[in-house]
Structure I
């Protein structure tokens, strides 16, 4: 027995993105990048502290954001040994 013929919908053209959406997306990425780099500098490139300050899950979320928004800066900081994945802050004393 032959399988029934499958009919395909004709390919629909992709919708174009409006200039308003493109401008908003670019502004959002620019603001996120600026905040990410500012927070990293304030925390001396400590990924854990940066994740906490930005209310991200953990240091891997910071790395994902860096790769998406500021890859060149991340690679340069990593090569000069500035990136720290661990928490370098002293633990609070138990009193």
Structure II
């Protein structure tokens, strides 16, 4: 049985590993290809807004992954704010 992108996101919010194509998680971080698009931090699932609307467009596929993750995450965070909070790159 194959894993869907929705199942990967659900696994991530539960701290479990999963992979479906180019969307995958080690349980802590959520990846679109090799870009971290989400983190579990202090019991919250935080998605980084790598979309055109969020001002940090990366690709169509990554935008789709972000959109799916945002539906199940606790917070959608602007990428610049995430850098400043050291969620990305720190």
Structure III
């Protein structure tokens, strides 16, 4: 299997859900060949079930801020924050 970056070595990606204090609540490991935009919502749905629908804010970089993910996180007491770091800022 080749990663989405076309690297021949096996690669995985980790998703980490944390509370406001940075304490890990849940995590997942997915194949590095998977598009993270397609894994985000199913993982959030598991988190919603685990925490019985409590409100949370989805924070992610711009790569995980697709319209579909932002729409999903605009419902059910959830909110989102997506950011992008510009190279010119450094």
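Each value in this text was obtained by applying a stated rule to the coordinates, not by laboratory testing. Nothing here was measured: the structure is a model prediction, and the numbers come from that model. Cβ atoms are built from the backbone, for glycine too; each structure is taken alone.
When P(r) over Cα pairs in 5 Å bins from 0, in percent is calculated, the result is 3, 12, 21, 22, 19, 13, 7, 3, 0; to which of the structures I, II, III does this value belong? Value 3, 12, 21, 22, 19, 13, 7, 3, 0 for P(r) over Cα pairs in 5 Å bins from 0, in percent corresponds to III out of I, II, III.
Suppose helix-only ellipticity at 222 nm (-39500 (n - 2.57) for each DSSP H run of 4 or more, over all residues; to 500) works out to -9000; of I, II, III, which structure was it derived from? The correct label is II. State the single structure among I, II, III that was used to calculate distance in nm of label points 7 Å out along Cα→Cβ at positions 49 and 81, giving 2.9. The read-out comes from structure III. Quick check: 47 is what I get for percent of Cα pairs over 14 Å apart, for residues 17-72 alone, calculated from one of I, II, III. Which structure matches? Answer for the origin of the read-out: II.
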